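What follows is a set of structures for review.
Every number in this text was worked out from the coordinates using simple rules, so none of it is lab data. A quick note: this is a predicted structure, and the numbers were derived from the prediction, not measured. Cβ atoms are built from the backbone, for glycine too; each structure is taken alone.
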Structure I
Amino acid sequence: MLQKGGSVLFAFISVTFVVYCAFQNRLSLNKFVVAESINDTDAVSLSVEERLVALTSMMTSYLDEIDSTRRELLKAENKQLVKTDIQYKHHKRLLARSENFFEQLEAFPFVRTVYFKWDIAEMRKYLYPTQYPFTSNDCELISKFNPSKCSTDINGLLRGQILNDSFISLGLPSKYAHDSARKTWTFLHVIQDAVVSERGDVIAGNLTLTPQRCKYMTIGDIPGHNSNLKVYDEVFDVHQFWDQAFYHSHFESVPRLAPYIKFLNDNPNVKIFLRTGNPITSFLGIKDLDKRRLRDWRFRAKVLYSPAGCACGNPALLTTQLASLYAKRDLENNPQKRNKIVLIKRSHKRFFRQHDEIAAMLETQASEHDLELFIFRDDPVPSINLTRRMFNEAIIIIAPHGAGESNMMYAQPGTVIIEGMCFESKVKVNMAYKLTAELLGMRYYGLLFKYGCFDITAKQIEIPVKHLLQHLILLRTT
């Protein structure tokens, strides 16, 4: 009798276990899934501060090597002083975007390059690991302007996959070959006796070094005779073309500082050439930044630091995520408390002509889901503290293409970006924010119509908004 009862009990437990597993499997189809997920599931739930601490700790030996190189060059006698005559017959120009750039650079002993290399599996634990498919209402139209893989299946935004390895190569030379064991995430040049051009090039000895940047083919103005230049012992240089424009300062210029905060704080005598007054700089934690900032490019540095740049509109993965982590570090960053729909209202250049109708529709959708609508205006722009908090609490951000979208730097991973995509010309659609959203682990939905972005209607925006809000619980748990 006892044996029979045991069999019944065992059968009951077995059935219960099978039902439980089936339920769990069914449930897993509706919850956040990372295809080919990282092994350490705890990494997904790490706080902003924990990610920052881990990443900066990983970079300790990298920064130590930079400091060692710095000390060596400060003591060394430079036998090839900078020549600002770039027409000199033996003068060489190297583009950082070019294939074999690092190999060619070895011919110039006054330039030392330090690399940050780390195991990709370890890095995935601390970077935001998830990528969502590029989704749009009209992939056929987009394909005429951009070859990016595109899907019209909005449900794809509910399913994340592991961040594509190809993003690691952003900011590196063309066809760069990574080590099999450890990837190169970024690098920095330490250059002896250098000046800079107005557009961001570095001139040292018989070399003009052009970091990856916008308008990289043109050098722009260069300094006059060295004797007229202010001389500094050390300068950390992140200036470049368009570095004072909102998008380019947010994602291309200022983030170049992000891996080097500890180095800059440990060496307070290093000047920083940073022309932009972008508010993100105040959240990086650089000591005495305003006192150390240079705003005029007419100087000479005994030692100049030139961190990796990026191709125009193609920011690098590590620096973008680090800058965003610094920008968010004192915010709540609670995905469960994301209760805002943010609608960006532009007063000029690119804007929704039917803004009022769109706002009314979003107000209705927000009230149905116990959310709040926040209209982010540019006349005047809200305070930086309010801006950061609203974007950090956003579950969906809606905007015509424009500078205000750069505030996604403060938003949390998984936030939905619905962008009215605008034509820059008959042959170009600007997709910079699509890539930025991917790098920050956000969901991007591009609305593109043959007539452009001005006349996008409330109904056209309502379609993706209404569908995604049906999955609000899922959006908040990723």
Structure II
Amino acid sequence: MKRSSRKKNKRVNPKDLAYLTLMASCIKAFNPKLSFKQVKRVILDIVWFESNVTKILEAAENKTGTDLHFYRMTIADLRNVSEHVDWLQMLQRLFDSVNVTLTPEEPVVLNELYYFQTIVEFIMKNTSRHTTYNYMIWRLIRNLGPLALPKLRELSFRISQASRGVKKDIPLSTRCVYYIGDVMDFPAGRLYVERYFGKDAKKDILDLVNELKDAFSASIRRTKWMDRSTKRHALEKLDNMVKLVGYSDDLLNDTYLNDMFKEVTDAERGQPFILSYISFRKQWSKINLMTLHKKYNRYEWSSGPAVVNAYYYPQVNGIMFPAGILRPPVFEYGVPMYINLGGIGAVIGHEVTHAFDDTGSQFDSNGNMQNWWTNKTREKFLSKMTCFKEQYGNITDERLKVKAYRAWARKHKVESLPGLENFTADQLFFISVALTWCNNPRPRRLQHQIDSDVHAPSRYRVNVPLSNMEEFSRAFKCPKDSPMYSKRKCVLW
């Protein structure tokens, strides 16, 4: 009996086809003598390995959730986690490059125990060295190959095209800048700061951070669901929060920057870019290894300033706003404060409240993982968090920016914006909030974000929080039956 044509002509997903084509081309480029059958065998081997790693990762998430976990032990204790590896010998090989000696009593922290145990067991018992080698080489070529060969760049672009709907590839010069920023983020950041970011802007942002912190402090004091003890610890945590804005002052020190990469001696002008990148990547890894046995500095920057992002680090109880995000439409020096409060104010408020979300709330004022909540208050907190999770998946209350704006407006005369006199200051504040997230993603790009990003799509990061706010409804006179008027309003702070 003949197979049906439908089954025979089953089409491969375009994304998978692009991925497999790139893999086949990489394998052939690495070893041109391999036959078609040999290439196919290697591909199936790698795909088998990747699919099993994915299954183990999913099982770990189902078993332990996505919350932060910390398992403190010693290198000697790792033998109890998995006896298949000589952990001291393996780790010592890494640290030999920076002349750091490890002992069996060296403290180790794992943030995932089940995954660690299972993946080591899988590799040691079910995977040949040949398979592991092929997988590691594939990941190396996958990441660096597009830098070396035009054909691999083209095939890599096809994957982006199939998975995210990208229409045009990034120019090679721009791609090189990204890679330079990856391994030389401080020197590259120095150039960015000197050209685009002034000291006056840094002062303005610090003032905004203080406005937001004052507003949050007042909210905590007024909160009725928190008991006195938990409030005291919350206020202490807010007061002790580290604020890093714009850039590190070390960035302007030539000696500091030169010392950072003085050991890179094999990068020469005119050599292939990929070789220079690898040299600087090795040095950056050494810089990280050398921090072992050194006292941690809560005020140390973990990235350069040319980054369009903002961060809250629970382990240090610190917020960081690199210079890269402090530009339009998020922030613009000299515009009315209500515009900046809607833009960067929303970003600052979002990061500050991360200190008190379901993850950040597990850490104290110094960044130690320690419970400072009473059981009763913790139960109320988790109950209120459920409302936000059910609404749109994100669990930060976005009201802080509104409270900061209200506090500022009470102390200052609010002037209209030339050309936009038909809008009130309140309306322009909320428009500025929305403008920060304004985008129009292609369907495949949106689906990719939904599949891979913990954050809700931009439309919902704007519409859902604003529909929770009476202030927004009053500003735009939203009818109670309109989409932007939520009947069930989630309130935390």
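Okay, here's what the table says:
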read-out: Label whose coordinates, when distance in nm of label points 7 Å out along Cα→Cβ at positions 136 and 264 is calculated, return 3.6 (choices I, II); value: I
read-out: Comparison of I, II by distance in nm of label points 7 Å out along Cα→Cβ at positions 144 and 464 - largest value held by; value: II
read-out: Structure responsible for 5.2, with distance in nm of label points 7 Å out along Cα→Cβ at positions 104 and 176 calculated and labels I, II on offer; value: II
read-out: Among I, II, structure where semi-axes √(5λ) of the Cα gyration tensor in Å, for residues 400-439 alone as derived comes to 21, 10, 8; value: I
read-out: Label whose coordinates, when distance in nm of label points 7 Å out along Cα→Cβ at positions 240 and 256 is calculated, return 0.6 (choices I, II); value: I
read-out: FRET efficiency 1/(1 + (r/R0)^6) of positions 272 and 320 (r between Cβ atoms, R0 = 41 Å, to 0.05) derived as 1.00 - corresponding label from I, II; value: I
read-out: Given 224 for volume of the Cα convex hull per residue in Å³, calculated: source structure among I, II; value: II
read-out: Parent structure of the calculated result -18500, given that helix-only ellipticity at 222 nm (-39500 (n - 2.57) for each DSSP H run of 4 or more, over all residues; to 500) is the read-out and I, II the choices; value: II
